[in-house]
Structure I
Amino acid sequence: MKIKKIIMMAITTITLSICSLANAADHTIKAGARAFETPILYMGAGDKVAFTNMNSHNAVSVEGMIPDGAKPFAGAMGENISLTLDIPGIYSYVCQPHIGFGMVGVIVVGDISADDLAAYKQKAMDTLQGPYRRLLGKINKIKPTI
């Protein structure tokens, strides 16, 4: 009887894992000359995002402007990178050599309320300095999803 129970639990776990993988989506953020072509991306937790056409660019998360517990990311100059973002929240990122031109963006993972968005905007206004303040323009364009 115990073996049946263990087998059923294993089958259930595998089935749930396959279903969550099947529901994950792939997204692309393409680097243009001085801007990301998808500067605001909405995606689900567990979805994958690829930064492409990064010939003279990089994509680097902004310290303190990603969800608590999320792993920061940093692609090298010219490196196309691919990430799976599992932790819901807002991820701000920049192209370091072109931040002065406003080559910045945000990724919204999962649902975000108006209150969550207001708190994120306030945090951005309090912490971003210098050219990183260019992110405020993108952050102000984010729409709540719930």
Structure II
Amino acid sequence: MVILAIDYGDSRTGLAVCQKSEAIASPLGTVFEKSPEKRFEKLKAAALEQGAELIVVGHPVNMDGSVGERARLCEEFAHRLEQETGIKTVLWDERVTTVQAIGILNETNVRGKKRKEVIDSVAATLILESYLDYRRKKGLSGLKY
């Protein structure tokens, strides 16, 4: 199944995708857009262009599991995206993905402007990898451990 992952942000939104085999999550890039409506339209277009059959939206719940303002914005975005595209959309816990992404970028010595350009797509890739692992463990994908 083609799955698109979105690390939703106010001005930078990271994207990652996996193809039908669900073998590898690959960064797709970052959408830079401050206008909420334009950002939504760009993300909607990306989902349709990729032929997404499922969309995974990072859900930034608080460390204690409570839902804050940012998580609610992501919930609203995911609901609207599903309604307007007809593509099933799921929320996926993204706690610590940005911290993990920073660690990866530190290890690979990505700094400065380049770091800002890729951190969100790296975070989206980590979200998608986590979701794919879940699907494999539950027997929902073609791949098995």
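Read the figures in this text as sums done on the coordinates, not as results from a lab. Note that the coordinates shown come from a computational prediction; the quantities given were computed from them, not determined experimentally. Cβ atoms are built from the backbone, for glycine too; each structure is taken alone.
Numbers at a glance
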read-out	value
Entry that produces 31 once relative contact order in percent (Cα under 8 Å, 6 or more apart) is calculated, selected from I, II	II
Distance in nm of label points 7 Å out along Cα→Cβ at positions 47 and 127 derived as 1.2 - corresponding label from I, II	II
Which of I, II yields -16000 [helix-only ellipticity at 222 nm (-39500 (n - 2.57) for each DSSP H run of 4 or more, over all residues; to 500), calculated]	II
When volume of the Cα convex hull per residue in Å³ is computed for each of I, II, the largest belongs to	I
